[in-house]
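Only the coordinates and a few stated rules stand behind these numbers; no lab work does. Predicted model only: the values in this text are computed from it and were never measured. Cβ atoms are built from the backbone, for glycine too; each structure is taken alone.
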Structure I
Amino acid sequence: MLVCSCNFITDREIRDVIIDMLNEDCWQLIVPGKVYRAMEKRGRCCGCFPNVVDIIIQTTEDYHRNASREDERVCDFMQRLRNFHDEQKNKMAAIRTARPKVA
């Protein structure tokens with residue numbers, strides 16, 4: 001599936017880069033900018049970054065679950081991270097809808 005239409009990046013390409021990063025250091029912090037830098041790309045409109053964050057979370061969670069390292073702690077952390085991400089998206093949506101319309 002096409003995730004970034006500005007750079008023509010698919011979810012598979014993003015997942016592959018994330019897995020490569022996790023293979024290098026499985027506990028590193030991975031953010032969209034780091035993923036794009038690894039692909040030698042730049043965020044242009046950055047409208048895809050929330051979806052890239054979702055892919056990072058899911059891929060990281062799957063990676064650690066398959067590695068079978070302290071699964072309970074990893075999944076708890078990933079769930080907390082996902083909840084935080086969802087809260088932030090909801091706050092941003094509320095801010096956008098509360099803004100006065102400019103004519």
Structure II
Amino acid sequence: MLSLALVFRKVVTSIAWGGFFIATGSMGIHLQRTYQEYQHLLQLEQQQLQKLGQSQQLYQQQQAYLQHLLTDEDFFEYVIKRRMGYVRDDEILFRFETDQ
């Protein structure tokens with residue numbers, strides 16, 4: 001009887017250890033996938049931060065351009081003439097066709 005109890009104890013212990021290893025392996029796989037997802041999200045965050053930096057730089061350039069337009073009358077007049085083709089009453093606008 002004693003040997004039967006010993007065999008039963010070994011079987012139960014083996015099953016418990018087997019369950020432990022299966023659970024540990026399953027957690028390891030889950031942790032690996034979670035870590036890979038974390039790395040992917042870090043890459044996405046870096047890309048978004050880079051885009052944000054570029055957008056902020058563009059915004060600063062546009063703000064400087066607007067400030068220049070609002071404070072420099074000669075520059076304002078140059079832009080109006082260049083982009084919109086406006087001329088003063090005493091000016092003549094010459095347009096030349098370019099061969100392209």
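Kindly point out which one of I, II the value 122, 37, 12 was derived from, the read-out being Cα extents along the principal axes in Å. Computing Cα extents along the principal axes in Å on every structure in I, II gives 122, 37, 12 only for II.
State the single structure among I, II that was used to calculate mean count of other Cβ atoms within 10 Å over residues 14-21, giving 10.0. Spell out each step's value before the answer.
Values: I: 18.0; II: 10.0.
Only one of I, II returns 10.0 for mean count of other Cβ atoms within 10 Å over residues 14-21, namely II.
Structures compared: I, II; top value of distance in nm of label points 7 Å out along Cα→Cβ at positions 54 and 86, i.e. the largest, recorded for II. For the read-out helix-only ellipticity at 222 nm (-39500 (n - 2.57) for each DSSP H run of 4 or more, over all residues; to 500), a value of -30500 was computed from one structure; give its label from I, II. Here the read-out was taken from II. Using the calculated result 10.0 for mean count of other Cβ atoms within 10 Å over residues 46-53, pick out the matching structure from I, II. Going through each structure in turn, the value belongs to II.
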